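Take a look at the structures below.
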Structure P
Amino acid sequence: MTSEIAIMNQRALVFAADSATTVSYVLANGKRTTRYFKGANKLFQLSTAHPVGLMIYGSASLHGIPWEIVIREFRRGLGTDSCATVAAYATRFFEFVRTNDALFPEGLRVSALTDAAVGAAVQAWTQATNEVSALARRKRRTALGKIVDGMLVGWRARNVAPPLVALDIAAGVADYLDDVSQQLMETAASLMEGADAILIPQLAEIGLQAAMKRCKEFLNSTGIVIGGYGETEFFPSFEEFECLGFLGPHFVVNRGRAETVSRENIACIESFAVATMIHTFRMGFDPETFESVSRATSKALRELAGRVRDTLSPDANVPNLDGLIAAIAAAHKRDWYSDSIRAHYLPLIRSIGSLPVTDLAALAKTLVELESLKERVTRESESIAGPIDVAAISKHDGFIWMSRKHYFKSELNPRFLIRQRKGHGD
């Protein structure tokens, strides 16, 4: 978990990120575990010569390769080249990742898929054995066979999520079924006790179907935000992506939010990952409160309608009562949501639109610190923590560090200071 923010107006874009990072991996028993570390770099220059930066959140690595290495290699290869738009920088970055056989060789790409499939198959087997645990031992084998058959039919019928298509699933099953089956046979003794060899191919296909159709559940996800200016752009913008990595020959990355400052849209403030306090500052309420109020409103309206009916005519049949309640609850939600936008969000945006760069940076840092404080006093994980890195990106001044942690005293390393002054900051 992490907390990051992007604030921009017509003068600049400011990124701010905390320094906690998440490492997630699968133990020998098949269980996934997560650990948190502090001091991570999540904010980077994407180019040493042009005004564009990148933030990451979620998983700190892609298939075991730290994103920090990937980003720096891209920046080194980019050199002084520029792109016309921020979207073009994003396209070039992900194409670099997709085609980089040195960092991500074919064997790693294949193992990413087969490992995910094995994990999904083990999960399916665990679910099946739990369902038959109450049966007598002599009946379990037949019951397990029926359950696995049903699972396979269900997974084959499920829709395919973009960017993959049905032909990709069929090819994946054909190409990797034997490999996954072999891995399941090797792990059956420890992770799949009682698994019948006859069921292994079916479980292997279930694993492949699940890994490719629901890859978000079996691959580590990294959020990536790329922002700044392209050569043809005079106002800042950013684009958000969810990168899941490789599934054999397929590279899975999904585009998320995109915001652009313009003459009409003078400012923007967006948060990423954990953002309860930031959302409260921006809107006047947090998402949990919004959902709680919505549920409470519908419940109160339903109780009121029932009491009115019982008082006037207990046997009365009110046509489409649920529909009426839903319509009134939706209208109530729109009214108070609109009031909150007028009272909180619009004045805030007008203020941000006029802030100088230093104040934008101070606001961004304060909001991430506020999120970190809430995490520290309300949770045990402290998954939002550490120094806050802040960078401002403007069209003509470029990428400037406004606040940045160091692993050592900078005055002890003159060469590092020289690199900082030249803009080679990470």
Structure Q
Amino acid sequence: MPRRRTSRVFWREQGEKRRAYGDFRDYADVGGGRETLIVSGEKMATTDPDAAERVAGARLKELEAKRRVRGLQDEDEQYAPATLASVARDHLIKKKQTGKFADRYLGSVQKQLERARDYFGADRDLTTIKVKDVTAWLAHLADTHHVAGGTLRHHLNALSNLYRRAQADGYVPPGYNPAAAIMEKPSAAREEARWMEPPDAALLLEAARTYRVKRKDIAVPFMHELLATFLLTGGRRAEVLGLETSDVSFDRKTITFRPNTWRGLKTRTSHRVVPLWPQLEEVLRPYVFGGDGPHGHLLFPSYRVLGSGERGGEHLLEEPRKALDAIAERAGWKAGEIRTKMFRHSYCAARLQTLDKGAPVSPFTVSKELGHGGTALVERIYGHLGTERHRAKVVEFRVEQWKKQLSKRMKEMAARARAARQAQPQGGKAPR
């Protein structure tokens, strides 16, 4: 019977010191051999016997894990370490091939995995990443990149999903997932998302309707129609900006969110039909059928300007933040306070107050209009209970309904403007 090995450490004289080496030649099939035993933070083989035994033990566990992985692979397949970069590339390709994920989501996952690659190293063997290494990576993201708790959780989930792929493909042993093994996982701070109550939404739409641009050649000419579509459909930014004119049906009184050549949808449940509410029809009908309306496929197109000064082909419009800021400032907000993400929350809050055949609308109906597969997100995130609740059959934001509230707001704005003028130096300009 062969004699059991008690230690893999052997020593070599180097000058006046004896330095430790490890003998792992029986693991040559997974990269083992005669190796220097170097303690973390040092550059040369250790001279401490206890430290040598610890380093040798850790290396032995690493080689045994690699051998278990090799047992999951085909016998005629030559063993190659599962590096972070190679598995991540294969992982993203396979997720893309499923057709279940939008390009925007895959781009976010790619960026998160690239940050892991930059920290751990592109050639880092997945079996050598431990729980403490992942914890240190999260701390690095928080300190160096100022990543908040919710975004840290997205990074952790991306790495965990990568390890699930590695398990399925036999690159790591079953159950090996240091990202999932972390006990105290980061999470986003629990706070209510920003949204607009109906009087504020009505005021913003009225400000957009009466807004007159200074330079028509560089302005977004359909801000009123665009903001009305955001507020009265609850669509996501990419969904609304990617709407085609054929998605709006004035006969059936519907708006359809579906994939097209301009953009995909976030999830499978995002393909949906929402009502074309009367106020939105009043805004879109003259826009679509008027002379200044869209002339191509997109409902809200943007055109590239060619070198000759002529208008090129249509393409997706980016979020018009400058125009939105200009309109918001007219209504009393500061630049940067109003963003399109708020409109989705505002629609949900208003829709939950509507009636469906005389009864309060079902949260399931509202969740379907938002493109969710269930009611959890509506109840936990998108549903807001404001101070101004108005039961109606339709979703609408009309200034006529909120004259009392808006009159008070306009008086407060006028008082602030007078105070600002009085505070300014004589002969100076009033702040915006």
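Since every read-out is calculated from the coordinates, none of them should be taken as a lab result. Quick caveat: nothing in here was measured; it's all calculated off a predicted structure. Cβ atoms are built from the backbone, for glycine too; each structure is taken alone.
Here distance in nm of label points 7 Å out along Cα→Cβ at positions 123 and 299 was calculated and came to 3.1; which of the structures P, Q was it taken from? Provide the component values of the computation, followed by the final result.
Details: P: 3.1; Q: 5.3.
Going label by label, the one that fits is P.
For which of the structures P, Q does the calculation of log10 I(q)/I(0) by the Debye sum over Cα atoms at q = 0.16, 0.20 Å⁻¹, for residues 91-170 alone return -0.81, -1.01? Of the options listed, only P reproduces it.
Suppose you compute Kirkwood radius over Cα pairs in Å for every structure in P, Q: which one lands on 24.9? The read-out was computed on structure P. When percent of Cα pairs over 16 Å apart, for residues 131-234 alone is calculated for each of the structures P, Q, which structure yields the highest value? That would be structure Q.
When relative contact order in percent (Cα under 8 Å, 6 or more apart) is computed for each of P, Q, which one produces 12?
Working: P: 28; Q: 12.
Of the structures listed, the value fits Q.
A value of 16.6 for mean count of other Cβ atoms within 10 Å over residues 107-114, calculated from one of P, Q, originates in structure Q.
Among candidates P, Q, the computation of helix-only ellipticity at 222 nm (-39500 (n - 2.57) for each DSSP H run of 4 or more, over all residues; to 500) that gave -16500 used structure P.
On distance in nm of label points 7 Å out along Cα→Cβ at positions 355 and 403, which of the structures labelled P, Q is highest?
Numbers: P: 1.1; Q: 2.3.
Largest one: structure Q.
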